[in-house]
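Visitor: For reference, the structures are reproduced in the following blocks.
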Structure 1
């Protein structure tokens, strides 16, 4: 499942959305807005659509399924103005084997960070 939202992410609700029956491992990776970009102090990040984000996320979801033996996948990407400490995205994967879940999550994270349908603008404090 893929979700694009302007709303804050609720980790408990998202955990409930991932199918876990017959699963031995569920990996959740949340990206968080940092207070620094390199040496510069940031106050947040603005994420804007730059194309069809849902289609790009569905492509990533399909690639993850083909990469490892996965039971379920949940990809969530926020848009809008986010502040330091806000959750940016989620890559969640469930699988029978923990190695498959970890590697699929890492692969999904690498892909979601390079999305072309999303424009990122750092908001600096100074």
Structure 2
């Protein structure tokens, strides 16, 4: 019993520590972009939407992660290297101060509050 509670607490702590490193998380499905969590500068969000629209990207995730030397983008899913580099180049134009002062999601869904992509898409109001 104690071991199970300890493992659950350890897993929760690891999740919270990982989430604290995430500046923002974007989810891509069929050429559409949804902000799952964090604050995204409007210009970067616009460019990300343009980058995945034509030809449409099936599924991908774009995360900005805090590091020792500033934030870096991390990708997963079906983004080709050309689009990844395009997003890296655009992201480099935004200093940390603009990332911190970017607007948050207006009227976030439960999925966005929890930072869970599949739930954010399920409850998406668009």
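Visitor: Of the structures labelled 1, 2, one was used to calculate helix-only ellipticity at 222 nm (-39500 (n - 2.57) for each DSSP H run of 4 or more, over all residues; to 500), giving -14000. Name it. Kindly include the intermediate steps, with their values, before the conclusion.
Guide: Numbers: 1: -9500; 2: -14000.
Derived from the structure labelled 2.
Visitor: Comparing structures 1, 2 by mean count of other Cβ atoms within 10 Å over residues 94-101, which one has the largest value?
Guide: Values: 1: 17.8; 2: 12.2.
Sorting by mean count of other Cβ atoms within 10 Å over residues 94-101 in descending order puts 1 first.
Visitor: Computing Rg and Dmax of the Cα atoms in Å gives 15.6, 52 for which of 1, 2?
Guide: The value was obtained from structure 2.
Visitor: Still on this structure: Relative contact order in percent (Cα under 8 Å, 6 or more apart) was computed and gave 40; which structure, 1, 2, did it come from? Write out the running numbers ahead of the final one.
Guide: Numbers: 1: 40; 2: 26.
Derived from the structure labelled 1.
Visitor: State the single structure among 1, 2 that was used to calculate distance in nm of label points 7 Å out along Cα→Cβ at positions 38 and 54, giving 2.8.
Guide: Working: 1: 3.6; 2: 2.8.
Only one of 1, 2 returns 2.8 for distance in nm of label points 7 Å out along Cα→Cβ at positions 38 and 54, namely 2.
Visitor: Comparing distance in nm of label points 7 Å out along Cα→Cβ at positions 86 and 110 across structures 1, 2, which is largest?
Guide: Details: 1: 2.9; 2: 3.6.
For this comparison of distance in nm of label points 7 Å out along Cα→Cβ at positions 86 and 110, the top structure is 2.
Every number here is computed from the coordinates shown, using simple stated rules; none is lab data. Just so we're clear, the structure is a prediction, and the values are computed from it rather than from any experiment. Cβ atoms are built from the backbone, for glycine too; each structure is taken alone.
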